[in-house]
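Visitor: I've put the structures underneath this note.
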Structure 1
Amino acid sequence: MMSISATGLQRSFGDHVVLDGIDLNVPKGTIFALLGANGAGKTTTVKILSTLIRADGGTVRVAGHDVATEPDAVRAAIGVTGQFSAVDNLLNGRENLALMADLHHLGRAAGRRRVTELLEQFDLVEAAGKPASTYSGGMRRRLDLAMTLVGSPEVIFLDEPTTGLDPRSRRAMWQIVRDLVAGGVTILLTTQYLEEADELADRIAVLDRGRIVAEGTADELKRRIPGGHVELRFADPAGLESAARAVGQASRDSEALTLRVPHDGSLRALKALLNRIDEDVVAVDSLSVHTPDLDDVFLALTGNPDNDKVASR
C-alpha cells in the first residue's frame, strides 16, 4: 500500500518552473528521502503534499485521500515538521504540547495523557516546565517533532529536520525517526545531509531543477556512478602478477602488492571476478570493495545539464 502517491506533479511561480512533472510513490511504513540542492523544489513538494499550497498539475493522494478534493481528510492523517520550529518560545514544553492537544480536540483527560506520553518518549520530562526559549537546538527539535505527533499521524513530513543540530543531537533524532517507522508511521524526509539519507531512507529520490533525476535505494544509486572498484592485496609479487593476467583491466601498485579492479558493487560481478582468480589458483591476501558514496551520487546527478545520461546508467 502506498501512503503517498504523486503523478505528474507540477508547480511554477510566475515564469519559474519549480516542479516539472515529478512522480513519487512511498510505501506505508517506510522512510523516503528527497535529496536536492537549495531551490531544487523539496520544500515546494512537501507544501503540496501537505495541502499548504496547490499544485498546478498532476494528481496526489496521501493516506488514501486526494489532496485536491479531500484536503481536510489529508490534514487529519498527517503531521508536518518544517524547516523552522513551530515551538512557541513564550510557553514551556508541556504548554506547547497541551496547546496542540487542544487544537486536535483531544479532550482534557486524553490530552493530558498524550502530553505525558510524548514528554517521556522524547526525554523532555525534566524540561517540561521550562520556557521553550531556554531549550537547546536539539531539545527544540525534539519538542517540535513531539508536537507533530500529538494527533498520532499516519504520515509525517520532515522538512530538513536536523539542520543546525550538532552530531549527537542529529543521531538522537535519527533514532526517534527509526522508532516512529517501526511503529508503522510513514515518513517523507527532505534533507541536504547525505549521511542522513544513507542512514535512514529505504528509498531515495534525487531532485534537480524540478525533476526526479534518479531514484532507488542508497546502494542502487551508488552503483550508478563510475568509480567503484575492488582492491585485491597479495602476499608476494608472483601472486600479483598471476592475478593481473587473470583479471585483465586493472590498476597495479607493485610496491603495495595490490590490484584495483573496476567494479559496479554487485554480488554477481564480485563472484565472477573471484571465479577468474580461483581458476588460476591465485591466493588473495585480502579483498575490499569500494563504491561511490552519496556525496558522489549527489555531485554527479545535480547541477549538471548532462545528468540524465548519468541517471540512465
Structure 2
Amino acid sequence: MMTLRLGRRALFSAAVAAMTIGAPAAFADGHQVVDSIHFIIPGGAGGGWDGTARGTGEALTNAGLVGSASYENMSGGGGGKAIAYMIENADSNHGTLMVNSTPIVIRSLTGVFPQSFRDLTLVAGTIGDYAAMVVSKNSPINSMADLVAAYDADPSKTAIGGGSVPGGMDHLVAAMAMEAAGKDALDVKYIPYDAGGKAMAALLSGEIAALSTGFSEAVDLANAGEVKIIGVTSSERVSAAPDAKTMVEQGIDTTFVNWRGFFGAPGLSADKLTQYQAALEQMYDTPEWETVRARNGWVNIHNSGDDFRVFLEAQEKVIGDLMRKLGFL
C-alpha cells in the first residue's frame, strides 16, 4: 500500500485508497465465464468511467473470459440517471454492469441523487486511478509552482476545470492540491463539465487555465504532446508518463487515488454475481488486462462483495466529515 500524505486530509486519502492490493485468486482456467456484459457508463465519452468500462470489456473479451461486451453512455444527473436506470429496470438488467467510482459516495452525500451504493448490488472494486493537474501544450504554465503563481497574480483568470460537479471529486482534488500549496481551498475558481472529454475540450480551447482530471484520461494526450501534465497525485512517478512530476516532488504534500469498480442491478442473482466476480478476478492474471492497465497507468486494486461494502461505508463516513469541514455539505 502506498503512503498517502495529505496533511489534514490524511484520513480522507487513506479511506479512498484503503483497498486490498494483491494478486487475486483465479476462479477459472482461461475459459469463458460470462456470455456477455452490457456496460452502463454514467458519463459521456472520454471520461474515466468510459475508459474504465471499455478497457475492462476489452480485456475480458480479448482474454476469452467474456463472450462479448457492449457499452452505453448514459450521462445526466451527476451519474444519477444511470443509477436510477439500473434500479428502475432491475428485472431486465441482470446482464448489465454499471461502472462507478468515488463520486457515487460524494454525490449521494450531497444529494445530487437520492440513491446510494446500498441500492445496488456491489460486484467489485477493480482499479485505482491517480489524479492529475493538466494544462494545454501552449500554456505558459509548466509546473505547479507556475500554476500557483498565475493564481496569485489573477485568481479570477486561473480557473480550474473538471469533469464533475462542484464539490465532486475533481473539485476536491483541485481544492486539496491548492490548499497544500498554501491557498484557501474554498477560494479556488472551479468550473464543472459533463465528464472528462468535455473538460479536456474546454482546456484545449482556453476556457480554463488548468484541468483536474484522472491520470488515465490525460496520459495519451500528454504522450502525444497535446497537453502537459504538471502534477500527479501518486507517491512516485508513473511509468505510463515518466516525465510527469508528482505533486510531492514539487513540494505539494498531496497524494490521492480514486477507486473504480462495478455494480449490478438490485436483486442480481447469486449465480450471476458469482460469475461476474469470477470473470473480474481471473482478468487480473491475463496479459490482455496488463496491456490495458499499463496503457492507462492504473493501479490494480481489488475488493469484492462484502469487502467492497465495508470499504464504501468507511469511505462514506470519512468523506462526509471532510466535506463538512470544507463547507461542501
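Visitor: Suppose FRET efficiency 1/(1 + (r/R0)^6) of positions 33 and 153 (r between Cβ atoms, R0 = 41 Å, to 0.05) works out to 0.15; of 1, 2, which structure was it derived from?
Guide: Numbers: 1: 1.00; 2: 0.15.
Among 1, 2, the structure yielding 0.15 for FRET efficiency 1/(1 + (r/R0)^6) of positions 33 and 153 (r between Cβ atoms, R0 = 41 Å, to 0.05) is 2.
Visitor: Here is a follow-up. Among the shown structures 1, 2, from which was the value 16.6 of Kirkwood radius over Cα pairs in Å, for residues 81-208 alone calculated? Show your work: numbers first, answer last.
Guide: Details: 1: 15.1; 2: 16.6.
Among 1, 2, the structure yielding 16.6 for Kirkwood radius over Cα pairs in Å, for residues 81-208 alone is 2.
Visitor: Sticking with this one: If Rg/Rh (Cα atoms, Kirkwood Rh) comes out at 1.10 when worked out from the coordinates, which of 1, 2 was used? Show your work: numbers first, answer last.
Guide: Details: 1: 1.10; 2: 0.96.
Label of the originating structure: 1.
Visitor: When FRET efficiency 1/(1 + (r/R0)^6) of positions 137 and 241 (r between Cβ atoms, R0 = 25 Å, to 0.05) is computed for each of 1, 2, which one produces 0.95?
Guide: Values: 1: 0.00; 2: 0.95.
Structure 2 accounts for this read-out.
Visitor: Also, I was wondering about something else. When relative contact order in percent (Cα under 8 Å, 6 or more apart) is calculated, the result is 20; to which of the structures 1, 2 does this value belong? Show your work: numbers first, answer last.
Guide: Numbers: 1: 20; 2: 31.
Label of the source structure: 1.
Read-outs: derived from the displayed coordinates by stated rules, not from any lab. Keep in mind it's a predicted model, so treat the numbers as computed, not measured. Cβ atoms are built from the backbone, for glycine too; each structure is taken alone.
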